[in-house]
Structure P
Amino acid sequence: MVSIQKLTKDNFHETAKLQVHPHQKTFVAENWYSIIEASFEETYHSVVIYADNMPVGYAMYGLDTDDGEFWLVRFMTGKEHQGKGYGGDALEQIIEMVKNLPEKPARLRLSYEPDNLVAEKFYAKYGFKKTGEIIDGEAVADLWFNR
């Protein structure tokens, strides 16, 4: 069973150690870097993806104060936990969390390396549609919420 839990001092070390496969390292920042980044962004939330009471991934989402939009800033599943369905279950839960925030955002945005076809296909499976925008060299995709 997959659950989403807040990053705390109790799960920080295990979460920071999670890594993607070597060929994926250019696609996502290291978790320790993302955790530090989130500590400086008051509107970002760091969460740990758990499966069977064990950290298997990390995500960061929140309001980008520069553009006023909600973004899934980071999303990763550790290399030894990929291909087990944890990422999809976690993404669905995060989508629901963002959709039901008090701010009632109209959409959730994300970006990924344009040559990361696995990510493109994965996010499309959950309703994200490419916008045609490129921000900081990454393709942008949006999931609009029906309100």
Structure Q
Amino acid sequence: MDAGLDDGADRCVVLQRKGQLFPAIYAAAYRLCRLPVWRRRDAVDPSPVLDCLEDVTMQVAFFCGEEINASLERLLTAARVVAETARTIQASSRPGFGGNVDERLRSDDEAGRRRLDHAITAFVEAARSDLRIDGTWLPVHPRS
């Protein structure tokens, strides 16, 4: 630490960084949760979005305590399940009409996405509390 900065300035820098990283985590997790398995007849690779989410999560974990880091771990676990489920679906089936997931595998896909959606909400609520943002949070886009 720089001896010229007081504790208030240090906390302000951390708060600013969290204020940048928390929304980036939300955005990446939201994109992954809504990422289609198929786009027309082509498989959609979830890796770039998952990699982005993991990178930002590791950055913010450095600044956070136990509660936020626990919610981040649950979020990453759910995100990895969604990505792995998409890869399994792509390897073991073909896209249905309109790029839909094969009926036999749809329940796994939907369950993973629900779990990720719940983990996103829990993270956002913990992050808003950490930033001392009052009021109820509602996602911009309705849940599916």
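A value of 62 was computed for volume of the Cα convex hull per residue in Å³, for residues 38-93 alone; which of P, Q is the source structure?
Considering all the candidates, the number was obtained from Q.
Which structure, out of P, Q, was FRET efficiency 1/(1 + (r/R0)^6) of positions 30 and 102 (r between Cβ atoms, R0 = 25 Å, to 0.05) calculated from, if the result is 0.20?
Only one of P, Q returns 0.20 for FRET efficiency 1/(1 + (r/R0)^6) of positions 30 and 102 (r between Cβ atoms, R0 = 25 Å, to 0.05), namely P.
Starting from the value 1.6: which structure in P, Q was distance in nm of label points 7 Å out along Cα→Cβ at positions 14 and 46 calculated from?
It traces back to P.
With distance in nm of label points 7 Å out along Cα→Cβ at positions 54 and 110 as the yardstick, tell me which of P, Q scores highest.
Comparing P, Q, the top value of distance in nm of label points 7 Å out along Cα→Cβ at positions 54 and 110 belongs to Q.
I have 20.4 for mean count of other Cβ atoms within 10 Å over residues 78-85, calculated from one of the structures P, Q. Which structure is it?
Derived from the structure labelled Q.
State the single structure among P, Q that was used to calculate relative contact order in percent (Cα under 8 Å, 6 or more apart), giving 20.
Answer for the origin of the read-out: P.
Determine which structure produced the value 35 for percent of Cα pairs over 22 Å apart, calculated from the coordinates; the candidates are P, Q.
Source structure for this number: P.
Could you tell me which structure in P, Q was used to calculate helix-only ellipticity at 222 nm (-39500 (n - 2.57) for each DSSP H run of 4 or more, over all residues; to 500) as -24500?
Clearly, the read-out refers to Q.
Bear in mind these aren't lab numbers, they're just calculated from the coordinates by the rules spelled out. Small disclaimer: the values here were computed from a predicted structure and weren't measured. Cβ atoms are built from the backbone, for glycine too; each structure is taken alone.
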